[in-house]
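Visitor: Heads up, there are several structures right after this.
Please treat every number below as a calculation from the coordinates, not as lab data. Computed from a predicted structure; not experimentally measured. Cβ atoms are built from the backbone, for glycine too; each structure is taken alone.
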Structure P
């Protein structure tokens, strides 16, 4: 992001803050100087696409869920590290800011779509997540552009990544269907996406209303 524009990050999750500090403390001192923040962003996105493809391939063999969890972890670390490297080495840029936001949206949408097309989740439910996340990002970007504030959701990126990893491992050792509802066979991913989508939608409405109240 442009260094001339100061944006206040509001991160309510203590886990998010602690993880960012841990990544900075461990990886920043050993990271090569020739590696730029955008390189890390692209590497994280590659890990995210690998995770999405692995979620889909798990329809044929559940061992791919382990690969998916690994890909999600790579994306999580890169998503924290690119910003830390940019700030520490004074390499922040508007190009990097756009790339980070855009690829994050593509990552989450790809994850939802691939899970939706898998044999252990319903596309109708996973599709809701793929639709809602870009809307949430629109509200966040309006906060940044209009109020110079970046409010992270209470259930933020760290929790989202960790939940994906946990549910992937849980699904690995569980049957594809954990309960039936109106003729639909639902699994752990269906339950998690449905619940997170509902609460995210409520938070989206509240955030939009709060922003509207603060505008002139």
Structure Q
């Protein structure tokens, strides 16, 4: 069965209640070994449609870039939240993601009247919100946020790749691919690595044990 795309069910229900400014929030980068977690908050025009828009992970690089440009052009508001590896190591990835989501929402130039969030719950949010499992497939607004967050983070990793080409960040986006893990073993870790994530933490522990034994 083909998955629904461009679903407006949640948006249309809110519009019926007189709610105009509906924000979609999504994150990218919870799983990688390096770099920040990036979130986006997007408010689209009322009754907005964009054929083929869906979860950014299901789109090709070319289509993500195309939708990114269209969303940036058409959206009423686009805002970003970023928490780097230091924050991730300090508070854990789940809490860092929530902090980045709060940041993206607070950075919105239009205050949302309701927030649709992919999977996560933001207990301290003062704005009414709905947490939607697989929201990036079920809500056009969350799909739009998914694309903005994904393209934003991927571009950051392309820049990091220029600084550290051995790790393949432009291709692996910081995930623990074979090339990435082998590069850690050969070249060590970089400041942008998440020190609490395996195998980065294993590498640090190994170095520490070696230093203690010498």
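Visitor: Determine which structure produced the value -0.82 for log10 I(q)/I(0) by the Debye sum over Cα atoms at q = 0.17 Å⁻¹, for residues 14-101 alone, calculated from the coordinates; the candidates are P, Q.
Guide: Q
Visitor: For which of the structures P, Q does the calculation of helix-only ellipticity at 222 nm (-39500 (n - 2.57) for each DSSP H run of 4 or more, over all residues; to 500) return -14000?
Guide: Attributed to the structure labelled Q.
Visitor: Which one of P, Q has Cα extents along the principal axes in Å, as calculated from the coordinates, equal to 70, 36, 34?
Guide: Q
Visitor: Let me ask something else. For FRET efficiency 1/(1 + (r/R0)^6) of positions 30 and 174 (r between Cβ atoms, R0 = 25 Å, to 0.05), find whichever of P, Q sits highest and give me its label.
Guide: Q
Visitor: Oh, and also: Using FRET efficiency 1/(1 + (r/R0)^6) of positions 110 and 134 (r between Cβ atoms, R0 = 30 Å, to 0.05), single out the structure from P, Q with the greatest value.
Guide: Comparing P, Q by FRET efficiency 1/(1 + (r/R0)^6) of positions 110 and 134 (r between Cβ atoms, R0 = 30 Å, to 0.05), the maximum is at P.
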